[in-house]
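K.L.:
Some structures to go through are shown next.
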Structure P
Amino acid sequence: MSLHNTATINWFFACKVEDVPANGGVCVKYLDEQIALFHFPRRNEWYATQNLCPHRQQMALSRGMTGTQGGEPKVACPFHKKSFSLVDGRCLSDDTECALNTYPVKIEDDRVYIGIVNGRDTETVMA
C-alpha cells in the first residue's frame, strides 16, 4: 500500500547517505514506527517501506535480501523469503493480500529524508 499518492508530504531527516550500505538496507525510526530504507547505487534509487514483515510480524525487512525481479527492485524477508516490490509494496511471491507501506525518499546535501503523508504516524498493513 503506497502512502505517497496524496498531496501533503512532511519530510523527516532519516540519516546521512553514507549510513546506508550499498545494495542493502537500514532501519530508521519515525516516532514509534520502524521504517526500512534501501539504496541501489547503480540505479541511483532509494526506497523506504515499513520494516514490519506482514507474515511473521517481525521487524526484519531492513535486514532482508535486496535485488530485482523483472527489473523491479525488491526485498525478500530474511525469515520466509517472500519478496516485496520496493516501488509499490506489493507481494511478488504469490497472490497474497498483504503488501507493504512505501514512502517517498529524497536526498539533499548527502542527507536522506523520508516523506510521511500529512504528518500522520505510519500505517501498517498486516496479513
Structure Q
Amino acid sequence: MEVVIDANEVISALISSSGKTAEIIFSGKLKLFAPEYLLGEINNHKSEILQKSGLSKAELDMLLSLIFLNIEFIPFFEFEKFEEEASKICQDPNDTEYFSLALKLGCSIWSNDKRLKEQNKVKVYNTTELIGLLK
C-alpha cells in the first residue's frame, strides 16, 4: 500500500521510537512517500523533538536517518502541477504539498490531523485505521 506520510507522523515516531507509529514505519508493509518539504518541517521542530524524546542529538540524527531510509522523498517539481487542485481541497497551506503529492501518486495520506479528512478527494488514514488495515 502506498501512502504519503505527514511530518507529524515522523515527529511522533521520533518522540516515541518504540510506539505504534514507528512500528508501522519500520514494518515494511507500506511504501511511504513524502514531499521534500517534510525535511524542512522536521528541521524546524528538532529542538522540540529533542526535548520531548529525551534523545541526544546523535541519537536523534541516527533515528531520523533510519526513518528516512523508509521514505521516498519527492521533489516539488514532480507534483507541482497538482498544487492548484490540492489548494482547493486543503485549506491549510502547510498541507498542500502532501495533498499535491497524493493526487499525483493516486494514493492516500497518513495523518492524525482530523482537519485533513474534511474533504472527499484524497483518503486520509489515521494511525489506528492503518493498524487495522495492516493486520
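Quick note: the coordinates plus some simple rules give every number you see, no bench work behind them. Predicted model only: the values in this text are computed from it and were never measured. Cβ atoms are built from the backbone, for glycine too; each structure is taken alone.
K.L.:
Name the one structure among P, Q that helix-only ellipticity at 222 nm (-39500 (n - 2.57) for each DSSP H run of 4 or more, over all residues; to 500) of 0 was derived from.
P.N.:
Checking each candidate, the match is P.
K.L.:
A further question on this structure: Computing Cα Rg over 2.2 N^0.38 Å for each of P, Q, which one ends up highest?
P.N.:
That would be structure Q.
K.L.:
Identify the structure, out of P, Q, from whose coordinates P(r) over Cα pairs in 5 Å bins from 0, in percent, for residues 38-101 alone was calculated to give 3, 15, 20, 18, 15, 13, 10, 4, 0. Mind dumping the intermediate values first?
P.N.:
Working: P: 4, 20, 35, 26, 11, 4, 1; Q: 3, 15, 20, 18, 15, 13, 10, 4, 0.
Traced to structure Q.
K.L.:
For structures P, Q, calculate distance in nm of label points 7 Å out along Cα→Cβ at positions 46 and 70 and state which one comes out highest.
P.N.:
Biggest value here belongs to P.
K.L.:
One of P, Q was used to calculate FRET efficiency 1/(1 + (r/R0)^6) of positions 14 and 54 (r between Cβ atoms, R0 = 25 Å, to 0.05), giving 1.00; which?
P.N.:
Working: P: 0.70; Q: 1.00.
Going through each structure in turn, the value belongs to Q.
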